[in-house]
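Listed next: structures, encoded as structure tokens.
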Structure P
Amino acid sequence: MTTRYAAIMTLAHRRAFTLVEVLVVVAIIAVTAAVVLPRLTDDAVLRLRGAASILISDVEYAQVLSISHPDNPVVVRFDAAKSRYWLAYASAPDAPLNRPGTNQPYDVTFGQGRAASVGDIGVSVQNMPGETVAFDASGGLVDFSASPRITLTVDNRTLTLVIAPMTGSISEEN
């Protein structure tokens with residue numbers, strides 16, 4: 001009987017982990033996961049989508065400005081070799097116009113400035129004479145001969161945007 005009593009008493013006095021110890025271990029696991037897991041995922045698709053969102057927004061802004069001020073339309077100029085584009089007036093296509101409120105040039109280079117978060121994105125353009133997209137007073141393209149294509153590339157993944165000549169709307173190519 002004493003052996004059985006001793007066994008029961010040993011189990012009764014066995015201590016478990018304290019709440020503080022459990023919380024410390026959980027915190028260490030959470031911090032480790034927060035540091036390691038993002039490095040294991042492929043963010044190329046997210047970066048492409050982010051770059052496409054910035055570009056679509058700027059092309060649509062140029063279209064709206066061209067509709068609003070048909071006497072001095074805005075064009076989007078590309079320098080694909082430098083993964084860069086800018087918005088400019090058609091009368092001075094090499095001089096980026098200034099952003100409202102900041103007076104900074106409306107010049108975007110992927111991996112820098114407001115596009116820094118998407119990293120280095122490759123840009124190529126097709127069906128775009130002079131690497132320029134120009135809108136008319138109704139929002140369509142000035143040149144109806146072809147649909148301009150802008151291809152964004154990162155880590156062997158691509159996303160192509162196409163501008164419809166008649167409407168000037170920009171969409172992702174399927």
Structure Q
Amino acid sequence: MEQRIWTARHNVRVPVTPGQAYQLIANIENYPKMFDSVIAVERLGHDGTNERVRFWGTFGDHRGSWVSVREVNPKRMRVRFRQERSTAPLASLGGRWLVTPRGAGAEVVLDHYFRVVDDNDAAGQHLERVVARSATAMLESLRQVTQGGDAYEMWFPLSDAVRGLEGVS
């Protein structure tokens with residue numbers, strides 16, 4: 001019998017260009033500075049499109065580390081990810097970040113899919129809530145980073161803004 005695939009979609013609008021939003025998500029080095037749930041990352045391998053990354057962080061009430069495979073696609077402004085090996089009660093976990101233009105800014109979508117060991121419905125419902133809290137917190141952090149002020153300057157230095165004005169008179 002095929003295991004149930006649980007899915008979740010969360011999104012946020014941000015007041016930066018789609019390219020800027022994508023760069024924040026695609027650059028794995030940003031994660032510990034941007035997301036409270038990520039303590040540290042280590043790139044284990046990278047070929048320009050695909051990368052293996054070890055994360056240290058929290059997921060719900062659990063602290064630990066895991067290895068994920070990521071596929072970065074700047075043309076489609078998409079980052080796909082999946083854990084190489086999940087820890088029970090997760091049988092598997094993956095998803096994608098997708099950035100699309102919206103007015104003067106961008107919409108960032110964070111999709112997750114997961115399977116639960118033994119198709120345990122109670123565990124699935126619990127994990128659904130954990131994924132929702134995690135995704136909502138990550139998207140809120142991303143939104144705050146893009147709002148301006150000191151945090152904005154850290155991510156988008158003045159030199160980037162000046163470069164964007166070249167040729168404008």
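Remarks
- Structure with the greatest value (metric relative contact order in percent (Cα under 8 Å, 6 or more apart), set P, Q): Q
- For -9500 (helix-only ellipticity at 222 nm (-39500 (n - 2.57) for each DSSP H run of 4 or more, over all residues; to 500), calculated) the corresponding structure among P, Q: Q
- Across the set P, Q, Kirkwood radius over Cα pairs in Å reaches its highest value in structure P.
- Mean count of other Cβ atoms within 10 Å over residues 61-68 - highest-scoring structure of P, Q: P
- Structure from which 15.8 was derived, mean count of other Cβ atoms within 10 Å over residues 29-36, options P, Q: Q
The numbers here are math on the coordinates, done by the rules we state, and not lab data. What you are looking at is a predicted structure, and each value in this text was computed from that prediction instead of being measured. Cβ atoms are built from the backbone, for glycine too; each structure is taken alone.
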